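Bear in mind that the values in this text are calculations on the coordinates, not laboratory data. These numbers come from a predicted model, not from an experiment.
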Structure P
Amino acid sequence: MDGLEGQPANGLRIILVSVFVSSLVTANLISSKMIEFGFFGMYAVFPAGTLAYCVTFLCTDIYDEFFGRGEAGRVVLGGFIANVVMVFLVFVDVLMPIASFQKGFQETYSRVLGVVPGVVFASMVAYLISQTHDVYAFHFGGEKTGGKHLWLRNNASTIISQGIDTVTFSLIANILVYHAPLNTLIWMILTLWFIKYIIALLDTPFCYLGVNLVKKRLKLPSVWERKSIS
């Protein structure tokens with residue numbers, strides 16, 4: 001049997017895709033706010049949507065574990081379409097005339113939700129490359145280990161993919177929009193990747209929890225277990 005069917009499997013699909021898309025859209029909506037942390041006399045600045053975006057990698061890893069690379073890749077494509085729709089709708093909404101009693105909020109509303117084409121383009125390109133890599137890397141690791149060492153596959157695929165996402169977005173956005181000096185750009189990439197690295201390590205228990213819950217409560221075998229049976 002190549003795929004999982006039935007109510008439990010379809011229910012799992014709905015839950016994972018829902019969390020994936022909502023986290024992805026939320027990450028883009030709230031990323032105009034920047035968070036600043038200071039430690040050892042140094043400061044790290046990163047978008048507020050970083051945590052929400054990291055959740056998407058957890059979702060695709062669990063999805064890939066049960067439904068395979070092909071389906072997980074289609075989820076990534078669906079997330080891209082959701083992002084495009086969100087950007088278009090927000091753009092149209094910002095352009096529409098605001099109510100007279102809210103005139104004072106238009107500038108703030110436009111500044112927070114307004115679309116910067118260069119940033120959007122950088123985000124879309126980085127998303128497609130990094131998420132596609134994550135799906136393929138996680139599945140490749142599963143093929144090489146026979147579905148074992150979930151912690152290694154989860155961390156390796158996510159950490160490398162997050163690095164690809166950070167470097168791709170930062171380079172494109174800097175060329176098109178920010179024009180930051182090279183030393184500032186490098187520091188931004190390293191600090192953001194480090195924060196994502198920590199989050200990736202912290203999400204490992206949740207990956208194990210999710211996979212084990214699906215196996216025990218829904219009685220669904222992983223891709224690798226189904227292959228071993230067949």
Structure Q
Amino acid sequence: MLAAGVPSGWSRVGTWENERVATDLPPIPESEFARRLAASSPPGLTDLPVRPLWLHYEELRRWGRRQSLIGPGDEEQVVERHYGESLWASELLPSAPFVAVDLGSGGGFPGWVLAALRPDAEFLLVESRERKWAFLESASRRASLSCRCLNVRVGPALPAEMDRLVVDRVTVRAVRLDDRTVRPLVGRLSADGSFLLWVGDESEVPDLLEEVRRVQLPGGARRWIVEARPRVVADGAFRRDNG
């Protein structure tokens with residue numbers, strides 16, 4: 001089952017068909033970056049982490065000359081489309097410190113951005129492709145961001161690094177998500193835990209999850225962030241399939 005807003009250009013295994021194409025991102029002064037970030041962020045969101053996000057962008061520019069870390073055609077709207085849209089999940093995050101897992105972090109959207117926004121939270125950025133994982137590590141060092149970057153793949157069984165986690169939020173953007181991946185993560189959710197899925201008009205929530213609310217993203221009537229939780233059966237328990 002397809003979920004999480006997979007755009008055209010993505011293959012069945014969840015990677016860009018042309019991911020080796022380099023991206024030439026334009027230089028953006030920090031002051032302009034701050035202005036555009038504020039304009040594309042949710043109303044009322046104050047104290048934006050401009051400096052670490054701008055340093056992330058500078059690292060994105062440097063690494064983007066060797067590999068593609070964002071989708072083709074997004075170069076001129078990278079602040080609005082990637083940083084801004086990531087920040088729109090802010091109202092769906094717990095107010096108290098929490099634990100989050102970002103699946104298929106790639107260039108760091110949304111997980112790295114949200115980790116910068118919420119330094120009180122524990123973020124695990126999961127990226128199976130070694131070069132993209134190396135980028136996340138490099139960007140974290142440059143911005144002095146405290147988050148864990150895991151070079152692992154989540155499948156029917158969780159990797160050892162995630163086996164004992166209790167997770168409050170799972171974030172997924174531009175990655176194919178099916179029940180085989182969802183099932184082990186459902187078993188690690190806290191009582192109030194949920195998935196946050198960046199979706200498009202043709203995207204579906206995996207069968208093991210049900211939508212509880214959504215936030216519409218600016219700049220288009222067909223893009224949302226959907227919050228979804230495990231389906232509840234008659235006795236009130238989470239449905240956890242073992243087959």
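Quick check on the output: -26000 is helix-only ellipticity at 222 nm (-39500 (n - 2.57) for each DSSP H run of 4 or more, over all residues; to 500), derived from one of P, Q. Which one produced it?
Values: P: -26000; Q: -7000.
This value belongs to structure P.
I have -0.27, -0.63, -1.03 for log10 I(q)/I(0) by the Debye sum over Cα atoms at q = 0.08, 0.12, 0.15 Å⁻¹, calculated from one of the structures P, Q. Which structure is it?
On the way: P: -0.34, -0.71, -1.01; Q: -0.27, -0.63, -1.03.
The read-out was computed on structure Q.
A value of 46, 21, 12 was computed for Cα extents along the principal axes in Å, for residues 123-186 alone; which of P, Q is the source structure? The correct label is P.
Tell me which of P, Q gives 12.0 when you compute Kirkwood radius over Cα pairs in Å, for residues 35-90 alone. Before the final figure, lay out each step's value.
Working: P: 13.6; Q: 12.0.
Among P, Q, the structure yielding 12.0 for Kirkwood radius over Cα pairs in Å, for residues 35-90 alone is Q.
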